[in-house]
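What follows is a set of structures for review.
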Structure I
Amino acid sequence: MDLFQEGKKPGTPKAGAGTAPLAARMRPRTLDEIAGQDHILGEGKLLRRAIEADRISSVILYGPPGCGKTSLAEVIALATDRRFERTSGVLANIAILRKLLEQAAGWKKIHHQDTILFIDEIHRFNKAQQDVLLPYVESGDIILIGATTHNPFFFINTPLNSRSQIFQLNALSEEAIQTVLKRAMEHPAGLNELVTADADALEHLATVCEGDARRALNALEIAALTTPPGENGIVHLTRHETEESVQKKAVSYDHDEDEHYDTISAFIKSVRGSDPNAAIYWLAKMIYAGEDPRFIARRLVILASEDIGNADPRGLTIATSAMQAVDFVGMPEARIILAQATTYLACAPKSNASYLAIDAALADVENGRTLPVPDHLKNAPHPGKGDVKYQYAHDGKDHFVDQDYVPTDRVYYAPPNQGYEETLGKRLTFWKSLRKKK
C-alpha cells in the first residue's frame with residue numbers, strides 16, 4: 001500500500017457475491033437502515049445531527065455483540081466526506097498502529113481530508129497502544145471511532161475517553177430484530193424474496209438471539225440453506241426449522257466483565273431484598289450461561305453473614321453446607337442445592353448488624369488510639385498492677401459477672417428486633433440491667 005493511497009470506503013457485497021455471509025451482505029449503508037438505537041440516532045439526537053452535519057468527532061461506541069457498532073462506524077464513513085481505515089484491537093500492534101496514524105497525518109497534509117480510523121475491540125489495546133493514539137486524536141489528524149463490548153470507563157484510558165464522545169448502544173429489541181430479518185428476506189443482497197417464514201418462526205429467532213442481529217441473521221441463513229424449497233422454488237420456514245437453526249439460546253453473559261458482575265449483583269440484591277422469585281431467575285441465568293457454581297456458592301456464604309447474620313444463624317450453616325455440597329456433587333445436580341440455599345436465604349429474616357459492628361470497630365482501630373488490654377484480662381498475672389482480678393463468668397449467677405472487658409462504652413453490635421436477633425437483643429438488655437444495678 002502506498003503511503004498516501006486513497007482511503008477505502010466500506011462496501012456491501014452484492015447478492016451471491018463470493019461466500020459472504022448474510023449478516024455481512026445486510027450491513028446498513030444509511031442511518032435509516034440501522035435498526036434500533038433511536039436514543040442516539042433518532043431525529044434530533046446528538047449523534048445523528050453530528051453525522052448529518054458532517055461534524056463528527058472521535059467517538060467510542062459501547063454495547064453488546066450484534067447491536068450495530070461496526071455497521072454504525074461504516075455508515076458514518078459513508079455519510080461523511082472522510083477517508084476510512086479500519087483495524088482491530090486483536091490484530092494491530094504498535095508498529096501497525098503507527099503506520100496507519102502516520103498515513104492519516106500525511107494524507108491530511110496533502111489532500112486536506114480527515115481520516116476516520118475505526119478500531120474494533122479497542123478495549124484489547126494495552127495502555128501503550130492507547131497512548132499512541134492520543135496525539136493524533138488531539139491534533140485532529142484522525143477521527144477515532146472505537147467499538148467495544150466492555151465498559152470504556154474501565155478498559156480505556158481516561159485521556160482517550162475525555163477526548164471522545166461515548167455512546168452506549170443497546171441490545172436490539174425483538175421488534176427491531178424482526179425488522180432486520182424481514183429486510184434480509186426481501187432485499188436483493190439478502191435472500192431476495194426466495195425465503196418466507198411463519199410469524200412465530202421469526203418471533204422465535206428474535207427472542208432467543210438476545211438482541212444480537214448478527215446471530216439472528218446467521219440462524220436465518222442456516223435455516224434457509226438447510227431447508228428444501230417447495231415446488232415453487234421458495235423456501236418456507238416454520239418454527240421447527242428456526243428452532244433447529246439455534247440449538248441453544250445465546251444469553252448475554254460475559255464471564256469476566258459487565259454482565260457477569262451485573263447479574264451476580266442482581267442475584268445478591270434480590271436475596272437481600274427477600275424476593276426468592278427474582279433471585280431464582282438470576283440464578284437460572286447464571287447457571288444457563290455456564291457460571292462457575294462454586295462462585296455462586298461462595299457469594300451466598302458471604303451474604304449469609306453480611307445480610308442475614310444472627311437474625312437466622314442457620315443461614316450461614318445452610319450456605320456453607322451448600323458450598324461443600326456443590327463442590328462434592330457438581331453440575332447439573334448442584335443447581336438444586338443452589339436453588340435450595342437461595343430460596344432459604346431469600347426468605348430468612350435479614351440483619352446486617354454483625355457487618356456494621358465489625359466495620360465500625362475496624363474504623364475505630366484504624367482511626368483512633370488503640371485501647372490497652374485491661375490488666376485483669378491479660379494472659380498472665382502482672383505484679384504491681386492493682387487488686388483487680390479476672391472473674392470467671394461461669395461462677396456468677398446466670399453465668400454472668402459484671403466486669404469491664406474493654407475500656408470504652410462504645411456500642412458496636414446493636415441487634416434489631418428481627419428473627420433470632422430479637423432474642424439476642426433481650427439478652428443484652430438483661431445483662432445491661434445487671435451492670436446498672438451494681
Structure II
Amino acid sequence: MELVLKLKKRSSENNPIRIGIVGCGQMGSGLAHTINNIEGMRVAAIADIAVERGIQTYTEMGHSADEIVVTEHIGKAQDAIKAGKVVVMPDAFQMPVLESLESLVEVTGVPDIGARVAYDSIMNRKPIIMLNVETDITIGVYLDRLARKMGSVYTVASGDEPGVCKMLYEQAILMSFEVVTLGKGKNNVINLEATPESCAEEAASKDMNPKMLSAFKDGTKTMVEMAAVSNATGLVPDVPGMHGPKVEVNDLLKVFIPAADGGLFSKSGVVDYSTGAIAPGVFAVVRSYDARIRKEMKFITLADGPYYLHFRPYHLCDLETPQSIAEAVLLGEVTVTASAMHSEVVCTAKRNLKPGEKLGGIGGTDWYGKIMTYPDARAQKAVPIGIGANAVVRNPIPKGTIITENDVALDDSTFVYKLRRLQDAM
C-alpha cells in the first residue's frame with residue numbers, strides 16, 4: 001500500500017491530510033496526540049461541546065494560544081485552517097462542511113451525533129472514520145450504501161475490535177481457511193447491574209467517563225463490537241448475548257469450535273468473546289480439511305489441525321486509527337463496514353421499569369445491550385440500542401426482559417431514528 005511513502009510525499013509538499021476530530025474525550029484526545037506525531041497528517045480541527053477539552057489537547061500537543069482559534073463560525077474556522085492555525089468548535093455538525101478538512105473521525109459514542117456527522121460528511125463527500133461503533137451497528141448498512149452511491153468513504157476504524165477482527169477474517173479467507181469463530185478478549189466478567197454511580201470511583205481513577213465504563217462493565221460495548229464484526233462478515237452469535245466463557249489462549253481451539261467436535265457452539269461461523277488473560281487480544285479459530293493445506297500447516301506451525309488459531313494479543317484502539325484515515329483518504333478504501341444486518345444489539349431492562357419513565361442511554365441505569373441475530377430481533381420488535389435513549393415506558397418491563405417497541409414510545413425526533421427507519425425500509 002505504501003501509505004507511509006504517500007504520507008511523506010504529502011508532508012514534503014506541505015500538504016498533510018487535514019483531519020477533523022469530533023469528540024475530544026479520552027479516545028479523541030488520544031487520537032489527536034497520535035496523529036500529531038505522524039508525518040503527513042495534521043489535526044486541523046476539533047469539535048467538542050466542552051471547548052476546553054480541545055484547547056487543552058492542542059496545548060498539550062505544543063500549539064501556542066495564538067495558534068488555537070475557538071469559533072462557532074464556519075467562515076472564521078475555514079480562514080484559520082487556511083492560515084495554518086488549528087480550530088476548536090463547540091458544534092460538531094459544522095465540521096462536515098469545512099472545505100479545508102479532508103476527513104473526519106467521529107469519537108463521541110453517541111448514536112444520534114454520530115448519525116448526523118456521518119451523514120453530512122458523506123453528503124459533502126468527505127471520508128468519515130467511525131470510532132463510534134454504536135452508530136454503525138444501528139445504521140451502518142444505510143451509511144455504507146449511501147457513501148458508495150455518493151463516491152465517498154464510510155468506515156469503522158482500525159484498532160477497535162471490529163477492525164482488527166475483520167483483518168483476521170480477511171487474512172484467513174485469503175489463506176483458504178473457513179472461519180469458524182471470530183472473537184475478542186474481555187478483561188472482566190460482565191456485571192449486568194453496573195451503573196455510572198457504581199463505576200464512578202474507578203472511572204475517576206482511570207480518567208474515564210463513568211457512563212463509558214458502565215457500558216464496558218455491563219457488556220454493552222462487547223455486544224456492540226461483536227455485532228459490528230457480525231454485520232461485516234456474516235458470522236452470528238450462537239446464542240443471544242453470546243457465551244463468553246473464561247478460556248486461556250491455549251484452550252481456545254478446544255472450546256471455540258462446534259459441539260460436534262467437542263466444543264461449545266451449535267454451528268460453525270460465530271462471533272463470541274472470552275474473559276480472562278486473553279484480553280485485550282482478538283482471535284480467529286479457522287479450519288481446513290484440505291490435506292495439502294494441513295501438511296503445510298504442520299510443517300510451518302507444528303499444528304495438526306483441522307482447527308487452527310490466529311491470535312493477535314492486542315488491539316490498540318485510537319493508536320491504530322490513523323491507518324484507516326490514510327487508507328480512506330489516500331486509497332479510498334474501507335477498514336470494516338456493515339455488509340448487511342446479521343446481528344442486532346437490543347435494549348434489555350437493567351431494572352424493573354415502570355410506565356411513564358423516560359429511559360436513558362448507553363451505559364446508564366435503565367438498560368444494557370444484548371446481541372442477538374437480526375431476524376430474531378426483528379421478529380420480537382426488540383428496540384435497537386441506538387434508538388433506545390429517551391423512550392418512554394408504556395407497560396411494566398421486568399428486569400432482564402428485552403424491551404420491545406410494544407413496551408415503549410420511541411423518540412422519533414432524532415436523526416438516528418429517521419435513518420434507522422430508512423434502513424429498515426431498504
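The numbers here are math on the coordinates, done by the rules we state, and not lab data. All figures in this text were calculated on a predicted structure; none of them were measured in a lab. Cβ atoms are built from the backbone, for glycine too; each structure is taken alone.
Figure out for me which of the structures I, II the number -10500 belongs to, where helix-only ellipticity at 222 nm (-39500 (n - 2.57) for each DSSP H run of 4 or more, over all residues; to 500) was derived from the coordinates. Walk me through the numbers on the way to the answer.
Details: I: -14500; II: -10500.
Comparing all candidates, it corresponds to II.
If distance in nm of label points 7 Å out along Cα→Cβ at positions 84 and 244 computes to 3.8, which of I, II did it come from?
The read-out was computed on structure I.
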Among I, II, structure where mean count of other Cβ atoms within 10 Å over residues 60-67 as derived comes to 22.9
I
Please compute distance in nm of label points 7 Å out along Cα→Cβ at positions 124 and 140 for structures I, II and give me the label with the greatest value.
I
Assign the value 19.2, calculated as mean count of other Cβ atoms within 10 Å over residues 92-99, to the correct structure from I, II.
II
Using volume of the Cα convex hull per residue in Å³ for the comparison, can you identify which of I, II gives the largest number?
I
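Computing relative contact order in percent (Cα under 8 Å, 6 or more apart) gives 17 for which of I, II? Walk me through the intermediate numbers first.
Working: I: 12; II: 17.
The read-out comes from structure II.
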Ranking I, II by FRET efficiency 1/(1 + (r/R0)^6) of positions 20 and 172 (r between Cβ atoms, R0 = 35 Å, to 0.05), the structure that comes out highest
I
